[in-house]
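*Asks:* Next up: the structures, one after another.
The numbers here are math on the coordinates, done by the rules we state, and not lab data. Quantities reported herein were computed from a predicted structural model and do not represent experimental measurements. Cβ atoms are built from the backbone, for glycine too; each structure is taken alone.
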Structure 1
Amino acid sequence: MRIAVVPSDTSGTAGVTIRLDEDGTPVAPPDRWHDLTEAVRSTESGERPRWVWSSTTTVYPRLLRQGVRVLRCHDLASTGAILNMRDGVPTDALADHVDERPGLFDATPAVDPVEVVTEFAEQTSRIRANGPGERRRLELLVAAESAGTLAAAEMSHDGLPFSAQAHLDFLEESLGPRPTGYELPVRIQRLVDEISAAFGRPVNPSSHPDIIDAFRRHGIELTSTRAHVIRDVDHPAVPLLLAHRDLSKLYSTNGWTWLDDWVHGNRFRPVYVPGGVVSGRWASRGGGALQIPKALRSSVVADPGHTFVIADAGQLEPRILATMSGDPRMVAAAGTDDLYAPVAAEAFGGDRAKAKVAILGVLYGATSGDSRALLALLRKRFPQAVQYVEQAATAGETGEVVHSWLGRACPPVSDSWSNGDAGADHDKIARARGRFTRNFVVQATASEWAACLLADLRQRLASEPESELVFFQHDEVVVHTRSPESAAAHIKAAAELATTLLFGDTRVRFPMETVVRDCYADAK
């Protein structure tokens, strides 16, 4: 059963539900509720329907705040983005995403129930217009993407265990006491003074022109102030500038203001954006969830009596390539725990490092220098695997659209590019697009595998009241739990199901490297 749910006032309290058949046709008159949350709660506990709504980001957070969780949904926004891209009409997921932190946006946008029902029916028709095989894959992609929106909202709501006090101690140790007004932290101000002293005149180390001019006055010509450039310069100001850069980044990105905004109740509560990247990878809008620097990981500490089960898929993209290409030798290599070792034995005299460089070069289009020779060896022993991504690259260079395993489309070329208006840069742009499409077919499929794992894991953990999914990043999941053995078993089972859903009975293994830790910093 599918049930459309539409808040009917800006508070989100009242609303409408409409029962639909598989085609999206209403099978009963709309039900109007003064308390929409209770209606969803009671229906979910009894029927477990697939809820249909305009956007998880605008409907689900309010339900979560009232203690209501649902098992399945059809998210019209994420599904529309997938289908529109297949039709050559890109949608900016980041631009459309809503920051749903409590207290920021308490008004739910008004939506016409007829529009929700109509859009669901149209999306269903567009999916079913494909052939049986493509339709099945596309249905799986849509279901996994919608499940991802539920997981993202739940992780933002629940938060990642995070010791605010540990982070405060780290900030004070690194930067000094919290500054007031427009003052800089004492450690940063001290570096500013020392940098000026090293140059013999006042210099603003945050100003690119100031630094260039300061070095020029000392007879040193620079074209850039990037760290890798100035690190090789022989001048007493260099280590001070590098230290200033590190501390300034910490202060601006993860300082006291960041802590105030994103950590509440000793939980880090960022805003995730499933499908925020064209390959289907997640992005983050606020809080920097997908870029937790090493310095912060020491503050990610499990609650008393709990621990973290941290798992990531080893060598995911090469394994995806092996499965998609069907290359017999690559499939055999991907049937082992370490894919690079048998590839090295096959083509590189046992040199695992060369095998890794060659495979990553194939995936990302690194075909110059040493990579060219390694690629030739790889092509000789694994021709189908290499040909698979090279065909995707050629398609991209000629302006074609390529697709992932489940049918996600890459962005189309612009009208000016397809008309050859790029002039002398056309060949350069074409090669860049080829490198993009070469990796897209693999990376997007890897994202789909991870999405299916996440969707299944989320459902498995729903029956574990003492376990919660608290973090997801590309191919890594973190479960906060009192039962690490059970959580690890759920992760393994979810990975196996994801593999079967995408690829059926395959010899390729997708092992999850799992560790149990009390602190996230100890995971790697």
Structure 2
Amino acid sequence: MFRSTEYDENYSTFVTSGIARPDWPHDIFIPKQVRYPFVSHTNIGTIASLLRETDVHPPLYFWALGSWRRIAGNGVIADRALSIAFALGALAIWMVVAWRAGVPPLATGTMIALAYGFAYTGHIARGFALAHLFIALANLAALEALRRAGSPRMDGTIQAAGTGLASGLAGFTNYLALFPAAGVLTAMVLMAPSRTSRIRMALAAALPFLLLQIGSLYFFLAQRGTRAGQFEPFALGRMLRLLAQGNAANLVGGLPLYVGGAWRTAVGVLLAMLLAAVAIAVALRWRDLGWTRWLWIQGFLAPSLGLLALGAIFDNTPVEFRYVAFAVPFAAALIAGAAACWARTAPRLAGAGLGLLLVAQAAGALGMMLHPATRQPYRDALAALAPQLGAGTVLLVPFGNDGVGIVGSILREAPPGQPVLVLRDDDAAAAPRRAADFDRAVLLGIADRDGVGQVRMAAQALRADLAWEDRGAVWRDAQRGFVAERFERRPHRRPTGPPQAAPDTVNRTGAPEAIDWPAPR
């Protein structure tokens, strides 16, 4: 509710509408004319085809979202509600897992719910929350399989098969979920009490898991070259630093980003000390955590080790904090278990330490909702620009890499009647002539790597044209370097260069209700 739409959320909407990357009009238009990609629907076959052609994700979540949108509606809040439902289910299952493992369920659940990584991935319209749900189910099934494997009357085979099924479904939802899921399977087999039970569990789990991986390979092999160049080249030191930062951020959020100046460094140091103390507390009570500690530690380490292996194999640095968010519930189980152990010998210290961590987590989660430092800037930018916009102003927007993230988010936040011109690589330099029918142009410089060049080209063209006057920045995001500039057309001057045909999609007196779009495939 408080956060702007993100790239992934736009893409989730578009791929389930049948138009994965909309071809926005080349002429000036208004947002209400281009609602079709936001509100249309398509079938699971088309969704599968679009994913194989344009993305690097398996289909299960998108199939679920496509069905959900037909029931719940087309708004981003409705899309996010599905993820929230999955996240609440995952949270409930993790609390059951903690209870069955002898770990305090309330402390575990509270820690998971307040963790920035879980709260973030648990509400955005993407497949993370569904993958969290399947990973939780896999852990519950593995725990029950191991408990039954030691019983003379039960062998845990059915539960082991359930572990394989849930792990396979996690990978069929998000490829990166395979790392903790495979870790759960490995730990379950290795922890079985006898050679016979290990073989039986491995065979029972392998069949459903491998069958689902055949489905994942059908998509992965078609997608593997679609996002080349997305990440920087592999550098071990940088990758280890990013993984450490990502795991820390997943637990306590972006607290240093919410303060400025010297306070930022101080808060960062205090958080590092807190997390180091937590790690030491867990290490000192390692043997007291019981046999389930091997389930928790592998789940915590698996996302980071998997990303490290991917980076070394493909010579890139595929690290974002949300990619290691699957480690959060495992870390919570370790910490809650250690706190329970410490409570038997030092109850005040255990309570104070756990309370301090929960307070830090709560502050990070609250900042995620209310502070602009860790959210997309589109809503804040459009709110600040509202006095500059209107029928006499054209909003110039960079196309970016593919027109999904930047354009989609701006169109969701902009007034429905606001004239918009999307700046592609080949026409950004023509912005002065394209905007000639308006008294004012606002260049919104929220850009990815491709969009930076588009914004720069348009700004240079407007400043060089005698018909336009640069009136300076009217909005600025100092932390990320984004800026919006206002340009006004000088009276009695026309832009230089060849004449530009009048746009046929919008004018100063009105516009057609909608633009024709190709039918969803």
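*Asks:* Determine which structure produced the value 20.1 for mean count of other Cβ atoms within 10 Å over residues 27-34, calculated from the coordinates; the candidates are 1, 2. Please report the intermediate quantities before stating the final value.
*Replies:* On the way: 1: 12.5; 2: 20.1.
Label of the source structure: 2.
*Asks:* Let me ask you something else. Between 1, 2, which one scores greatest on relative contact order in percent (Cα under 8 Å, 6 or more apart)?
*Replies:* Details: 1: 15; 2: 19.
By relative contact order in percent (Cα under 8 Å, 6 or more apart), the leading structure of 1, 2 is 2.
*Asks:* Could you tell me which structure in 1, 2 was used to calculate helix-only ellipticity at 222 nm (-39500 (n - 2.57) for each DSSP H run of 4 or more, over all residues; to 500) as -19000? Don't jump to the answer; show the numbers that get you there.
*Replies:* On the way: 1: -16500; 2: -19000.
This value belongs to structure 2.
*Asks:* Here P(r) over Cα pairs in 10 Å bins from 0, in percent was calculated and came to 4, 17, 25, 24, 16, 9, 4, 1, 0, 0; which of the structures 1, 2 was it taken from? Can you show the working numbers first?
*Replies:* Working: 1: 3, 16, 22, 25, 21, 10, 3, 0, 0; 2: 4, 17, 25, 24, 16, 9, 4, 1, 0, 0.
That value comes from structure 2.
*Asks:* Follow-up question, since we're still on this one. Figure out for me which of the structures 1, 2 the number 0.05 belongs to, where FRET efficiency 1/(1 + (r/R0)^6) of positions 283 and 411 (r between Cβ atoms, R0 = 30 Å, to 0.05) was derived from the coordinates. Could you put the intermediate results ahead of the total?
*Replies:* Numbers: 1: 1.00; 2: 0.05.
Traced to structure 2.
*Asks:* If distance in nm of label points 7 Å out along Cα→Cβ at positions 131 and 307 is computed to be 5.0, which of 1, 2 is the source?
*Replies:* On the way: 1: 5.0; 2: 1.1.
Structure 1 accounts for this read-out.
*Asks:* Next question, about the same structure. Can you tell which of 1, 2 yields 25.6 when mean count of other Cβ atoms within 10 Å over residues 115-122 is derived from it? Present the calculation step by step, with values, prior to reporting the outcome.
*Replies:* On the way: 1: 17.1; 2: 25.6.
For mean count of other Cβ atoms within 10 Å over residues 115-122, the value 25.6 is produced by structure 2.
*Asks:* Still on this structure, I have one more. Tell me which structure, out of 1, 2, gives 1.00 once FRET efficiency 1/(1 + (r/R0)^6) of positions 291 and 331 (r between Cβ atoms, R0 = 35 Å, to 0.05) is calculated. Before the final figure, lay out the partial values.
*Replies:* Numbers: 1: 0.55; 2: 1.00.
Going through each structure in turn, the value belongs to 2.
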